[in-house]
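Pasting the structures here.
Please treat every number below as a calculation from the coordinates, not as lab data. Please read these numbers as outputs of a predicted model, since none were measured by experiment. Cβ atoms are built from the backbone, for glycine too; each structure is taken alone.
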Structure 1
């Protein structure tokens with residue numbers, strides 16, 4: 001089974017809970033996060049080992065991302 005590549009739009013407490021739960025699944029890979037507040041996005045990236053921080057525009061236009069979760 002291929003892993004689904006997911007981007008997170010919104011770096012807040014709700015998204016942190018979601019990321020913590022998803023990290024225990026085998027078929028979802030969080031590949032990027034975005035937030036209007038760049039510091040929040042960088043902190044979430046560093047805390048959870050998310051590979052990329054992107055602008056929302058780039059996140060929604062990235063053809064390699066299968067799904068975007070808006071939290």
Structure 2
């Protein structure tokens with residue numbers, strides 16, 4: 001389910017994940033800031049500074065095991 005996963009990152013409920021929200025979530029799983037920024041750039045395909053539902057969906061399908069691990073640790 002993508003929406004529950006999006007909601008775990010989308011702290012302010014605006015329907016997208018900002019870099020700040022993304023780094024806060026990844027800190028919980030021990031990710032470093034350079035890794036967080038690199039991952040954000042990888043997922044944010046339209047380069048607008050936010051991860052949309054569609055971008056997260058595409059990333060999840062390309063990396064299902066990674067997303068399961070991240071969500072499990074949050």
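If mean count of other Cβ atoms within 10 Å over residues 20-27 is computed to be 16.8, which of 1, 2 is the source? The structure behind it is 2.
Given a computed value of 10.9, 28 for Rg and Dmax of the Cα atoms in Å, which structure among 1, 2 does it belong to? If you can, show how the numbers build up before the last one.
On the way: 1: 10.9, 35; 2: 10.9, 28.
Checking each candidate, the match is 2.
Computed over structures 1, 2, relative contact order in percent (Cα under 8 Å, 6 or more apart) reaches its largest value in 1. Have a look at 1, 2 and say which one yields -10500 for helix-only ellipticity at 222 nm (-39500 (n - 2.57) for each DSSP H run of 4 or more, over all residues; to 500), as calculated. Source structure for this number: 1.
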